[in-house]
Structure P
């Protein structure tokens with residue numbers, strides 16, 4: 001192993017520490033502060049490890065975990081674009097693509113290409129692994145918001161129809177978990193955590 005290769009790897013490792021400073025819109029359970037993107041990435045990796053048996057198809061769990069660990073690194077440059085921010089989402093793809101090029105570009109060429117390919121696979125949602133990984137990424141905030149009694153939804157004026165649309169891809173990766181998430185949203189509406197389309 002060359003010294004240059006090791007230096008590139010250490011540079012990447014040091015750079016991605018910045019993900020700990022990127023706040024999301026979900027509160028940690030207990031609600032005293034917002035979670036950061038590094039915490040989110042760790043939590044959904046754990047979610048995948050625990051819930052892999054619910055995937056619609058058998059998946060390579062290591063590949064799923066790699067995607068989940070990598071997919072939000074682009075937020076170091078692009079920030080965490082709130083999923084219900086229509087204006088912010090217009091430029092999200094461009095910003096995150098540029099971020100992926102820079103951040104993965106810190107690595108040696110073989111690792112750069114591998115990590116970048118995993119990131120693209122996650123974004124494209126074509127493989128069984130990427131569909132399941134995306135299911136994890138959408139289920140976790142639902143659980144957070146539910147356990148925070150809808151606080152993030154209320155703070156940002158989010159309505160149930162928006163949440164149902166946002167979490168629909170859970171079914172592509174894990175139908176059982178989509179059905180569970182659907183029940184969580186219905187219960188959120190009933191408890192007043194989330195306004196319904198009718199304003200209930």
Structure Q
């Protein structure tokens with residue numbers, strides 16, 4: 001049965017996963033050091049008690065925390081509406097992950113075409129301009145789940161993280177994309193079909 005302390009431990013594990021390079025929630029099986037005494041000493045424990053009532057299964061509370069860390073909603077513990085909005089968006093994207101991917105790729109294709117750019121500009125950094133996919137992501141034009149899926153198919157994140165200047169600025173965002181492995185699930189066959197169609201259209205520009 002979900003309770004505030006259990007929710008608190010899930011929060012700690014999820015936060016560590018998305019903010020620390022050396023902690024993987026899957027490898028650690030959610031193990032954290034948070035004790036009940038530490039929980040009881042928190043002035044905000046009532047928030048976790050309320051979350052436990054609103055998201056009363058392990059799956060729901062985990063997805064709630066993952067959603068908010070995935071979307072970098074840093075104040076979600078103290079802003080109930082923003083936390084709920086992030087969770088709703090996360091679930092909606094999970095339920096229509098292929099369509100979300102199609103829509104985001106279409107936006108990327110249109111942006112390349114409109115700006116009369118080459119397809120390579122989406123993921124390559126020329127030392128001056130950010131990769132277009134990064135620009136669109138930080139501008140909230142495409143979803144973080146889309147970048148996670150693309151990196152599974154067409155690894156680009158390692159290249160980005162090896163670029164000093166953009167890594168310094170966007171290291172937290174890059175870590176989130178990386179850490180979403182295992183949380184962003186999709187039908188690989190459908191996604192590959194969509195990706196190959198996108199690549200073909202990109203090559204024809």
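I have 1.9 for distance in nm of label points 7 Å out along Cα→Cβ at positions 131 and 171, calculated from one of the structures P, Q. Which structure is it? Label of the source structure: Q. For semi-axes √(5λ) of the Cα gyration tensor in Å, for residues 19-74 alone, the calculated result is 24, 14, 7, so let me know which of P, Q that is. The structure behind it is P.
For mean count of other Cβ atoms within 10 Å over residues 43-50, which of P, Q scores largest? Mind dumping the intermediate values first?
Working: P: 18.1; Q: 14.1.
If we compare mean count of other Cβ atoms within 10 Å over residues 43-50 over P, Q, the biggest value is for P.
One of P, Q was used to calculate distance in nm of label points 7 Å out along Cα→Cβ at positions 115 and 139, giving 0.6; which? Don't skip to the answer; put the middle values down first.
Working: P: 2.7; Q: 0.6.
Label of the originating structure: Q.
Ranked on mean count of other Cβ atoms within 10 Å over residues 35-42, which label among P, Q comes first with the largest value?
On the way: P: 19.5; Q: 11.8.
Top value of mean count of other Cβ atoms within 10 Å over residues 35-42, among P, Q, belongs to structure P.
Read-outs: derived from the displayed coordinates by stated rules, not from any lab. If you're wondering where the values come from, they're calculated on a predicted model, not measured in any experiment. Cβ atoms are built from the backbone, for glycine too; each structure is taken alone.
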